[in-house]
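Engineer: Below are structures written as structure tokens.
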Structure I
Amino acid sequence: MAVLFYLKDFGNLEKFLTFYDNETVTKFKRKYPAHVPKRYHNRGPSMEEDVTQSILARGMELSTRNWNLMEAYGEVTVAICTGFRPKELRMLSISNVSIKDNGVEIFAEHVKGENSYGVARWVPLHPDGILVFMKYLEARKLRLKEAKKTEDALFPPLKHNGGYLSYNRIRKLKSMVEEDLGIKFDLRKCRRTFGQRALDEGQAIHDVSLVMGHASVATTQREYAEKDLHVASRDMRDYWDSQGGPE
């Protein structure tokens, strides 16, 4: 019969046996590392809401002729409002974008674990970012016309024909937003922000997990987002109120 050990129990067992000069657990860990409980790091923080709003507001202030900053804010807006990973972000195509009457969807075609465990998926753009995104598309169209080029990449590498931006360029664009606003963040924080905002709004965690491309809801909770306790309490009270409350 299989025995399930949690990390704390496993550690305590190792200490106990080692005290009696028994190295069974130590040897087991060396021989079967895949079966050793893993220690997970604490979930990193998401972006503060006022910082998120300042990024989106600044994106709306820019001229569509200011290509450098429009590209930078377009990238960061998509990162915050879809939760795409860096690979997914840089390898988006304009053909992956679907503009609908009730919003925008973007297809993550090149995903983490592509050709193995990864699953391509449609992701809705958070409504807060739609106006900035549409403005970016206008700026992109103007810049490509000016360069006399036709590119499929959503964030086109204008220095050469075809392909996608490098990871270094993606990071550089993010740094331009940091320098423009005098703030610091990384793209992982943008991803966590998408998940946390969705849960705080009352979105079902199963839906959030699917659109973020997680293998399970447990990954969403552990690594990226957990519903705020005050929001959870509010939603429970709202549900009871909707049922009519005590008679």
Structure II
Amino acid sequence: MALTITKGLGDREVSGNRVKTFGTVDFDSSYPNGGEVWVVADWGLYVVDHLVLEPKNGYYFEPDLTNKKIKAFKAQSHGVINVNLTGVGNVTTGEDDLITYALPASTLSANGMGLRITAWGSTANNANTKTVKLFFGATAILTQALTASIAGSWRIVAEVFRTGVDTQDCIASLSQGATDIAHAEFTATTIDDGAAITIKCTGESSVDTNDLIQEGLMVELLVPQGTGAVGAEVMAAADLSGLTGVRWWAVGI
């Protein structure tokens, strides 16, 4: 997929030795991290000196004249990027993946950006041992044995913040109903933030299937105002096909 660039009627104005062209842009259904590629002829010019795309629907745009790309940014401080409400339980003995989400590569694109991860579920009323873990990448950032012999419920909330390239601070906590548990863990991780990152819970029982069920997972993107040098770029593979008729103008020869 690629940008669809349309030049307007009477699409050029001449001033001295420079030409101004204008028109509209339609984005596609799979945004590439780092920006959409264009060629100079797209703008009706031989050389582009200046290029502007007007903000639309909460998005704004940064043309890169050197690499011939357009980066898209979302003007928001935070937002839910994934919700999964399809319950998944453990299978007999051993550690099993429950709900899994693949965070797109380079989502945490600047220091100070973060995630809030919320996971919740239930446990069966039997004497079997039950353990839940939350993973960020290959690292378990919380591990907790849940109380046996109750029909229980549990909830994990974790915040993960980028502190540098491929380094993160993680703080995760678990609470359990019926018989109270309040448990927190801090972990410093070194996960490659330029690649997709797996976020998941696992469940382990000593005996039976569905002793421990994860009922839901929600992931939120946290972007404090002023974070980073360039802000928060739209996530890789984001569907921007509804972003049409973005007005542009270019100056060059």
Structure III
Amino acid sequence: MLLEFAARMPFQPWPAPSPPALALHALARRLEALTELCTAEKNRLHATRAAQALPQIICQDLERSLRFHQRALARLTREALKLIAQEAELQLKFNLLLTLPGVAQTSALQILAELAVLAADLDVRQWVAQAGLDPREHTSGKSVHKKTRISKAGNAHLRRALYMPALVAVRHDPHFRAYYEHLLARGKLKMQALVAVMRKLLHALYGMFRHVLPFDGSKVYQLRQATLANTPLASREAA
């Protein structure tokens, strides 16, 4: 079967990512690991300070470890920004990313590093599948019809990098907020609506990179001022 497949299908060589893209990818993965280490050390430090029976030297050691990791974070972040500045394409995409609601320097580094190693000929559906945000049905015959969930079969690092920007976009961008509230009004759960916003972010990024344009919220979701003012989220914020 494999031999017949190779004989019938046209050969498409795998395009290797550029060395700068691979270097940025490695830096971003290390930054992600260091961020998790810093979070763990902060939690340990908080628990140690709350436990009066533990010696003070443990707090001092945790503070020293936390400072060490934070210096490493700052050093690697500077190196990643320097690498991006040396490549015109990476710098252009990084600047476009910063125009996206909810995306600041840290999120832009993480998202760009994961997208930079993808093949240039992928379409937006393949981007969504790479992030594991594509829906997957769970059915078997006529008796098993489970709820549709995301596949989570793709890049967990990219999916994680999109989560916080989606949260911020829902709170502060009117277009993403209106889209989120529209999904809630249709009966979607909050997490389902948030995952849909993550997919929208990827769709927006694909269009921005392809057409070299900054973020335009009107292409994400058309606002309806009358209905937007009556959304639950808008009412809570007004209160």
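Engineer: Hey, Rg and Dmax of the Cα atoms in Å derived from one of I, II, III reads 22.7, 76; which structure? Write out the running numbers ahead of the final one.
Structural biologist: Working: I: 22.7, 76; II: 23.8, 85; III: 21.8, 72.
It must be structure I, since only it matches.
Engineer: Thinking of I, II, III, which structure, once helix-only ellipticity at 222 nm (-39500 (n - 2.57) for each DSSP H run of 4 or more, over all residues; to 500) is computed, gives back -22000?
Structural biologist: Numbers: I: -15500; II: 0; III: -22000.
This figure was derived from III.
Engineer: Looking at structures I, II, III, which one was relative contact order in percent (Cα under 8 Å, 6 or more apart) calculated from, given that it came out as 22?
Structural biologist: Values: I: 22; II: 33; III: 18.
Derived from I, not from the others.
We did not get these values from a lab; they are worked out from the coordinates using the rules stated. A quick note: this is a predicted structure, and the numbers were derived from the prediction, not measured.
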